[in-house]
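What follows is a group of structures, each given as structure tokens.
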Structure I
Amino acid sequence: MKLTKALLTPACAVLAAGALTTPAHADTPVPCSVPALVDAINDANMAGGDTLSLAPGCTYNLTDPDPGDPENGLPVISSPITIVGNGATIVRDGGAGENFRILKVDSDGDLTLRSLTIRGGLTTAGGAGVLVEAGGSLSATTTTFFDNAAINSDGGGVRNFGTATVDRSIFTVNAARHGGGIDSQGSLAVNRSRLTDNHSDTEGGAINNDSSTGAITISTSLINNNTSDLEGGGLHFDSGTITINSSSIIDNIVNNISGSAGGIDNNGTLTVTGSVISRNTINAPAGGGVEGAGITNSGSLTLRSSSVSDNTINAQGAVFSRGAGIFNNVAAALTLNRISLNDNEIIDTGSQAGGLFNNGGTVTLTQSSITRNVSDLAPGGVWTNTPFSAVGSAITNNIPTNCTGSPVIPTGCTG
């Protein structure tokens, strides 16, 4: 035992001495000046990476694009660079004569943002706040993306073709054709973040995903008050594997004569656990067809231990209006396990299934409740043209009926 101590002590002393004599890496301070920031990014790229510490509370006001790549306000990130904002803002000046995004991450770039606001990016090339190219990566922590707009293009706050991780961050008042807050065709993780008041001209007011290969994870986040002019007021997934945990998708809106999916529009493989999809709305004038104020599913959707409640279709004379809570499309697979599908409503003459409208898909219903949903015509609770069973579930107190009036009556449903 004493021999072991004798042998270990010199080694520990050497390690301790080495630790004491190794110089700590100091962040590179960046004065409150756009030229200083430009120089610091260029120097960091040349050096193979660096951590840049911005002047606390400074506004770096970009009046002109970067001459090396005029689609961007700052030099392209082509190495591992961390920007510690210290509460600073990088903004495209409202009076700038040219349109440009704020930042671009190249295929060799790895950008980390902390305690920073990215504001006012304006582009027709996508990713008005930050564009992440394939092979590049972005990590944004305690970062705010505010008032960035991608005109006739995608990704108001962020457009991602590589890998993007967002943690404890805010996306607000961003706008785009697809993905008002974020448009992703790569891998995306959103944790403990808020996406609110973003707008899409077509799909995904908050987030749009067009990738079949990049996985998306949304955890402990709030998706609220986002809007779309076609579908997916909150979230739109064209394909891919998506996981949503412990999150709230509430108060999102679609405004369109033939709109769908006020909350979530899913065409991929989506699993939702421990989450709330509530108070989402479709507003549609007369003449169109609307469906799924809470969720429209055309892919594979599994809902566990979650609620889909108080979603509303305001159709006012649509050709058809159906499934205020959930609309399940042809050949789609829907699994509901310990779900509350309650208090959803269609305000429209001729409407059906305030709760669940299953148009030729498959449904597995287990230990769930479908209650107090409202439509104009029967059934108010569940309409389906394919059989399924309500296993350990209650379909009750829907208006005008629970299942009567459906082409197929689910096993276990009466009234």
Structure II
Amino acid sequence: MRWYLTGVVVSGFGTTAMWLVSGIWVKSLTGSDSLAALAAFALWAPVLIGPLLGTLADRVRRRPLLVVLDLAMAALLPLLLWVESADRVWLLFAMLVLYGAQGAVHDAAEQALVATVLDEGRLGAFNGLRMTANESTKLIAPLVAAGLFARYGGGPVALLDAAGFALAAGVFALMRVKEPRPARSASPNWWRETGEGVRLLRASPVLRPLVATGGFTMLLAGVNGAAIYAVVDRGLGHSPAYAGVLYAVQGAGSVLAGLVTGPLLRRMPERTLAAVGLALFALAVGVRALPHGPTALAASAVIGLGLPWVLVAVTTAVQKAAPPEALGRVAATANTLILAPNALAIALGAGLIALVDVRVLLPLLTLAGLAWAAVLAVRGGVGPAPTVRGAVGPGGGEHGSKRGHGGRRAV
């Protein structure tokens, strides 16, 4: 656990820095707001084929896969030193697409590896700690990235990210994990294996509403994120830079959320935590409509608290319910269904704030979120997430669940 969380912090620091700088880099070279916005889309785009990419995480051992993925990015990122003019921005976009694809496979492999080496009773606490580790990097990395870019340009940020990936690869290589060799067949079918991950998720009466809740929450989060500058400007009367203060407070709330997630999941099922998290998030979004500075800061902290609870609850439920031999595919499919609505909602929100006053729009999001949370709490399923039976393994053959063999292997 210590080695893994260290790898999350090291790689997450560079990833956050690169995410922030990519749009600024494009804008500074091209002067185009549209191209700068496309930088974020390039990072998001590979999540749309997440189920296909996640199949790789079920075909090989996960720990070596994490090492190879991180080493590959460490080797490729220094190529961005060549991006010094507008006619070379295409290389930055290509790298961002590769970055997003690597992240989709990496996330699926991480979730599958964690589920393999930890028993179910520790999954919630560990996922909460991972959230805390990841969010903690967002409190410092943006400042470091902005300072490096302002003084030296984007190249040093790319090198910082490359160094982070190299260190993370070393940390993951040092983890002592026993993984079974994935099953194989003479003629594996990539498309059929990918479809099996979708089928398993759709067939689960517990995972289906939880993943839908995650996607709906991220849909609301996308619209809320698009409205942040309208809140800062029209509601609070600050300059756009004040949005950074709100995001910093939100990050602090997310750090706290990760620390308390484990104890909460020992006392309630995942669906209950997801419903509570969505309700808190929705209430805080509506409170943001009030033109009062301290209230807006408090709302940001509560958003940071509630939103991670939904995501950690879904991740933990997937790790408990999905068969080990198909966990990468199920996790990648769930990630796509959760994250894709956020990207679409950002564009939707940009249009809505031009037509609807945020003092009306944000309370409407609150009503929608509270209604969904109430339905989830009542009809989202009862008890712990059952194992999905009848998983098709990487080789395409039928496998029963291995979940009841006495617990997962220990690190």
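We did not get these values from a lab; they are worked out from the coordinates using the rules stated. As the structure is a prediction and not an experimental result, all values here were calculated from the model.
Observations
- Structure (I, II) behind the derived value 6 of relative contact order in percent (Cα under 8 Å, 6 or more apart): I
- When Kirkwood radius over Cα pairs in Å is computed for each of I, II, the one that comes out at 21.8 is II.
- Read-out helix-only ellipticity at 222 nm (-39500 (n - 2.57) for each DSSP H run of 4 or more, over all residues; to 500), computed value -2500, structure in I, II: I
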